[in-house]
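Coordinate-derived values only; no laboratory data. In this text, all values refer to a predicted model and were calculated from it rather than measured experimentally. Cβ atoms are built from the backbone, for glycine too; each structure is taken alone.
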Structure 1
């Protein structure tokens with residue numbers, strides 16, 4: 001809030017992710033502050049991106065592909081190929097966030113999480129609350145249908161619910177739809 005107050009006093013009209021660079025380089029602070037801001041931002045981005053890329057490469061190579069019984073040369077070759085593929089996927093993710101971004105990156109993350117984490121949260125809650133067996137082959141269908149129904153609800157919520165528009169609470173709706181779907185899959189004894 002303090003940053004927005006400062007920006008308003010200086011006549012800076014940016015918001016979301018753009019407010020930080022606008023304040024740092026907008027001319028109201030000394031230029032070395034802008035340079036330090038850009039250096040800090042770049043160093044954080046490289047550090048976080050490099051760590052994520054290394055962790056994903058190692059995890060995928062060791063856990064998904066497996067390294068048992070393979071020579072060191074084969075593992076190195078596989079790891080390099082996986083590294084390139086994951087780097088390309090990260091570029092696609094960054095591009096997707098750029099396309100989805102309306103207010104800020106964190107807003108895009110929350111929107112995406114509303115769809116992706118809803119089924120996970122719903123299945124976790126179902127597993128905690130209900131110890132009954134389900135028909136496992138239909139679980140992926142529930143995990144796909146719940147976000148689709150959530151999207152439909154969000155798209156029509158203003159029309160169907162008297163002007164109400166779903167926001168970040170959509171994750172709860174998504175989770176509840178998943179729980180309802182899981183209840184439909186309970187095996188009869």
Structure 2
């Protein structure tokens with residue numbers, strides 16, 4: 001395990017928590033980046049594309065060129081449609097109505113840069129929701145305000161405990177970071 005702290009190019013409290021749980025020393029440095037992507041990009045590559053842009057933006061900062069940088073991006077995909085973060089309450093409810101009673105994919109792209117070295121991968125987890133009532137959806141959105149979350153939900157909150165029928169794949173990937181794969185990749189670097 002590395003003793004020099006890596007740079008986490010993310011403000012996500014969940015990614016921070018997962019790295020702490022894994023006892024990976026890190027510091028946070030974030031640069032604003034464009035999160036758009038080419039429309040012809042396969043959905044499995046979108047999160048990697050965005051994560052790489054985040055990592056490169058941090059790597060370009062003074063003193064960061066040879067540091068180990070970790071960036072990640074998480075997207076939710078339903079029927080090959082990328083579902084981003086909700087704009088407001090009604091949009092959050094609209095997204096959750098789509099996910100209710102259905103299965104979707106959560107894809108997290110992770111990119112590790114260290115000088116010229118790069119490791120990039122996407123982890124995919126299948127998540128199925130129970131059919132949820134309008135009352136349950138309104139309760140969740142009003143209480144938890146999931147406006148900063150892809151797919152308008154966080155699996156570690158109430159909706160995950162009550163509304164998730166099954167998870168196939170890495171649970172922590174749904175939280176925003178496939179931390180075991182990240183630790184393996186760090187060891188490869």
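Some notes on this structure:
- Of the structures 1, 2, the one that 3.3 was derived from, the read-out being distance in nm of label points 7 Å out along Cα→Cβ at positions 31 and 159: 2
- When relative contact order in percent (Cα under 8 Å, 6 or more apart) is calculated for each of 1, 2, the greatest value falls to 2.
- With respect to distance in nm of label points 7 Å out along Cα→Cβ at positions 39 and 111, the largest value across structures 1, 2 is given by 1.
- Value 14.9, calculated as mean count of other Cβ atoms within 10 Å over residues 87-94, assigned to which of 1, 2: 2
- For semi-axes √(5λ) of the Cα gyration tensor in Å, for residues 47-150 alone computed as 31, 24, 11, the structure of 1, 2 it came from: 1
- Which of 1, 2 leads on mean projected area of the Cα convex hull in nm², largest value: 1
- Which of 1, 2 yields 0.05 [FRET efficiency 1/(1 + (r/R0)^6) of positions 71 and 127 (r between Cβ atoms, R0 = 25 Å, to 0.05), calculated]: 1
- Source structure of the calculated read-out (distance in nm of label points 7 Å out along Cα→Cβ at positions 143 and 167, 3.0) within 1, 2: 1.
- Origin of the derived value -24500 (helix-only ellipticity at 222 nm (-39500 (n - 2.57) for each DSSP H run of 4 or more, over all residues; to 500); candidates 1, 2): 1
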